[in-house]
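Take a look at the structures listed below.
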Structure 1
Amino acid sequence: MKQDQSELKHSLSVESATRKPMEPARIEELPSFTLAGISVVTTNEAEFSDKGKIGKLFEQYYLHDIGGQLAAYVKQQGHYSCYFNYEQGDAGRYEVMVGVNVREELQDQYPDSVSTFTVPAAKYAVFVTERGPIIEMVQRAWGDIWQWSRQSGNERAFTGDFEYYKQNINPNDGQAEIYIALRQ
């Protein structure tokens, strides 16, 4: 597994050096909304090693059919991977939740294993991944987002960033949107 991750990092770094980095497709303002799902705390350093937790979080989400358990509460179809509770921007610990957009008034009725997070209202830079193997496309997009966020004038708020996946996405030929909260 560690060899596969280092090969992926190398191929992504070589590829990003030869292709034009992705830019936001649009800037969008969204009101706050509530997600319900399961979460873990991790770091980017852990995710680029054999100690990554995000892949296992997705496995647990699907294995325990968390989306199915929450189907009666869903406000908008599709699922989310949300990054929040950042300690030091993208350099420190943060929490990741995989879940669904739910109606806020039902929060007391969720299964015990489920937690919630209210994504604050914000202005977002919206990145649309290329179509292809979804894990690879999302990882590639995050590499571009990290480069983009280090450019002058592109200041992340670190209040709640998220990936949105449409319902019934094809994992081998899919596309996702990544919303990055901006400082105002």
Structure 2
Amino acid sequence: MTHPQYPDLPWVEGDLVIDPAVLEAIEAHAREAYPSECCGFVFGPIEEASRLDAMQRETNEADKYHRLDPETFPRTSRTYFKINELRAARTFEEAAAAGRPLKVIYHSHCDAGPYFSDEDAATFAQEGMLMWPCAFLVVSVVEGEVRGRALWVHVPGTDRFREARLEVREEPVAER
């Protein structure tokens, strides 16, 4: 089944394969950021829709927004992540133009499981529409150690997300 909003972007539906080194880098970021949530982007080649072979760390701006307006942004980076939306939009555009689309947004949960929270769902789906053309990886960090991970994808027509398959496997390099 293809996502009705993004029928030409199969990674939105999950069933992805991530390079072990990329997953290790994401998990290292999660451990380093603890007890704050980390966040970032995962990319892969357009011609291999399921492949994830690069990542980019992003700054969690939750504490900055909390300091500026604690009433509107009551949560800190301990329980919330906020990516700069303009930078994210530019990254989506630039990555697609380069043939290496942004396929996954990742973040961590501190001392909690790798579930997709109500806050996550409200951020990334509104009125049944997916807000960003990607899947979402959540990494669980408990007492500074990675305890699990889960890939989440949007359920079309709803504001819900479901767990999807993420395989960790190094892809062979094609010979020329």
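Any read-out appearing in this document is the output of simple, stated calculations on the displayed coordinates, not a laboratory observation. In this text, all values refer to a predicted model and were calculated from it rather than measured experimentally. Cβ atoms are built from the backbone, for glycine too; each structure is taken alone.
Numbers at a glance
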{"item": "Origin of the derived value 1.03 (Rg/Rh (Cα atoms, Kirkwood Rh), for residues 60-123 alone; candidates 1, 2)", "result": "2"}
{"item": "Which of 1, 2 leads on percent of Cα pairs over 25 Å apart, largest value", "result": "1"}
{"item": "Structures 1, 2, by distance in nm of label points 7 Å out along Cα→Cβ at positions 20 and 52: label with the highest value", "result": "1"}
